[in-house]
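Got some structures for you, see below.
Rule-based calculations on the coordinates, nothing more; no lab input. As the structure is a prediction and not an experimental result, all values here were calculated from the model. Cβ atoms are built from the backbone, for glycine too; each structure is taken alone.
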Structure I
């Protein structure tokens, strides 16, 4: 209530009373209180929100167009969100002279049209991005705009970086020369399952979610759409052992792979090979997705297969070559032996007989070296390790090198320690190492030049040195002397002959024994020294069982059947054995050999392996199948001398395998050893 009044007086100023009015302002006061409370709530609301707020008055130019705006109200967050200090009563142009026209035009449009607007926009002048809601407020003629905004600069930067990253990723995927893919697994694969169950789950639940064009084209498909949604069965045959091995390796490797090869096929079923790198995403023990890249290595694998096939053909060729070379050597050696065993020879005949024998042995050794190098290069040569005394090895090598040393009339200086030098190795191969070094020294030394062979201990190694006074080796050639088929740089240096594989064989055999070989030379004309180092054995070597070659002047009278389709080889060997005291018959193929064996019932049959009508393996099996042939001693004698040939001969039932051209003494010794074993059994 509002009271108002004044006193009334008479003519003589006497008090007559009071005159006044009373106004009821209850409603007005209630409205004022409510307005005050609303304003208080409004202010508290503005101060509590974490968004910026302001009320701007739009200022027009003379043409009635928005030219600026003045801030007439802000909340506390305004300054934090905009970076503008003390904005009240000031205009946007005053605070930001370089403010973009967009802001003035947009807010002016809201004020003039009374239509609110929502937008996101960045301001270079403020260096920020905002989400904005602008709405008219108050009377139209006031041109007031309420602006609610949020600084989203961090979010925009994250989105921009993400977008740029995605763009880079897509550009990388699109431009990569490798196939790129992503696979999702629904349901995820439980990584606690057994390996085989996980392999089946990967094949069953994995589906390609994306890939690039290159990946699709690798399989002869036109686009990624032909891949997405399909599983591994699109490219892999689950029953293929290569596929099973690949998937098992992935599972066992924790779904990680780096350049792992896989066998697959294209859309037409043609075989493909890829090198894969991938990474699986495992969440809570379950494989949910995997990313990967792959390179097409089909051409490389085909080239490797072609090389392997060429290598196989080369081995077949070398084996066939060795067989074909050994076959004519057999009758030559037997003929030389016949000349030696028959009537006494005059000196010239004896010398030429010896030459034939030496050259046959030399050619046979070259064939053996060639086959050994081939086996070593393929990792097929196995050492028969046993305790060995190095002095015995050296003496055997010197004995075998006599022909080469005598041909050049080279005096040999031999220096061996008095105490035995013990090794563990293959005595045959170690003899080969020393023999090749001696023959190499003889080949490249002028006539009558001395050769020195010494053995000594150095630390835990046995050291073999072969020193010559021959043509020497240049510094650049020292790096190549152990290369296959290398024989020096000039024709004069190759005049000594050979295949150029002896030193390569020495190096590889030394390495197989855990040792090494070095070449030293002061240069051309200064001679050479080769040094072989081999690990010593601390325990004394046990003497190996005697396998000495011996010629039996009067062996027990035994019936021997020689079967060979090379008539010269069969006849000359039969004559040699006859002169050595055997009762010998011949046959010239397997069928004839079987008939002869059944008729004669020999004690021993010496069979060639490669014969027409029925080969040596078939002949052996047929003999073993007969009651009268089970106890017969059977020896294979062939130009085929590879490990597989020896193993096949053993499986067929042979008691032994000898390689042509065999030394008659060795054949006689083998026959008697086999007969002794059969008698003991």
Structure II
């Protein structure tokens, strides 16, 4: 039988069942729904019945009707996702990261953007820091990356006009300068020159730590056909000639043994004989030392293959097959790799900031030293197949990239910035160029084939070379955690004190309110600074100090909520349901916390929301003043503390602007949410305003 043919008595039966259900389970939205429902038997539809909403749904509806509150809620949710989910996508991040070559870099993602013109004809690529210089087969120079040199005012992308007109055949980049040599042997330099990176200036004469370019090179240049190697380091440059002669200049403080190499073959006039010259096969810059490979003496005799000067570098003198072990002394190693009764020789030397690689005469490559962050992100050197060897090996700041005779490309070393993530589809590479934190490969026609590595920094870097975006994300978790735990502590104390004082009244109320006034009278920020300062000198772990900081913030910020709860409870305890509960013998504590407290929960939620933003700002204020969480662990406050001088404010704006924006936007949006909740939970106060 169809529904339309059912008897009207069936409908009346369902109505009776509805009334019977409401008799025992109470009225609800079901009643309104039943009355609004179209009568399928032709009875008149009731149009003037208001839909009944629960208080909770009414609050939600009222809140989402406020567009500005919805926007603020979305922003806060995004911030929480960034704080607590964002770090999961940064597995290589750690608080203590620092990198000298990446200090105070402005926001850029151009570190790997090789100019399109150069991609068609790549002859040479060089980098020792935030920028890269490239040379085309036609002798044209290109520069890309972070090209502005700190506060010096120099920009290496401004290539001098005479360099643009010349036919450049060699180019090399240092940390803050570029050196180029044209086909006539003239040497050019641009970028920062203040510490002797290039040129000869009168001001150098008054500076003991500046070693200027040799006069003969400055005046006459070099025979470019006899230049074996041009390389730059940290504010320093070296040119090695085919005959083993070395020219080196720059900042002597950058390398402890630079003066030794600069005076390697100077003759002591007090001697009665002229000693045999020390000629070099190869040379390389680490971050702190110059490493040289000596040519065997023409007259035979004692032969020390490595030249360090006064530096003591035991790890470099005992190379092994990888960077995780120490091998035998270099002489023993050369003897072991020798053939036909002759020791092997070191043919080439390559160096990163803290490691060195020696290529022997039998094509074996041995490694010495250890990477700065080897325990955190490390790709081991490859185990080459039998008969496979490196035909090209180039170095970045913390990694090596090599091309073998079989056409395989390997990148190994430290991999914190993805500089060792070699593409899986890489093939037909003819040349490799490892730069600061990038690698470029070209084909047999010198056209760019593949590139990989670090693109740059979205928010720039701080004074330690750390990525500000990553520190903001990881610092937000700490700032929000401290603010959240502190507000939970203050809410717990405030609710108990306010509820007990308001419900019991009398002497209990007087005593608790006097205690509340004592805590309220304490100057909050100075007292928190004193406690934090005392705590910083205690022999406790960093986590224990952070937990105590949360407790300090919570214990000192509960008084306002306690007074609000007390006032609400004083009013609520006079209601009839409280009198009825007392008449039924319900326990006092149950009446206070189970019956009265839920009726004042709205004011608690609003206050909790607003206090959360206040605790975040207080933590940031303490950290900004140096009394909160101590670096290198980041919080938004101590990140701002690192930018509280005029030099940073004026010249390195990115070190404080983005952090301040995150803090300001988050706290403002939390306050907007709190205000919106107060409006929808207390319509009377909203109407009065």
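Some points to look at:
- Label whose coordinates, when FRET efficiency 1/(1 + (r/R0)^6) of positions 387 and 459 (r between Cβ atoms, R0 = 35 Å, to 0.05) is calculated, return 0.95 (choices I, II): I
- For helix-only ellipticity at 222 nm (-39500 (n - 2.57) for each DSSP H run of 4 or more, over all residues; to 500) computed as -11500, the structure of I, II it came from: II
- Comparison of I, II - label where mean count of other Cβ atoms within 10 Å over residues 251-258 is highest: II
- Once relative contact order in percent (Cα under 8 Å, 6 or more apart) is evaluated on every structure in I, II, the highest one turns out to be II.
- At a computed 13, 23, 21, 15, 9, 11, 5, 2, 1, 0 (P(r) over Cα pairs in 20 Å bins from 0, in percent), which of I, II: I
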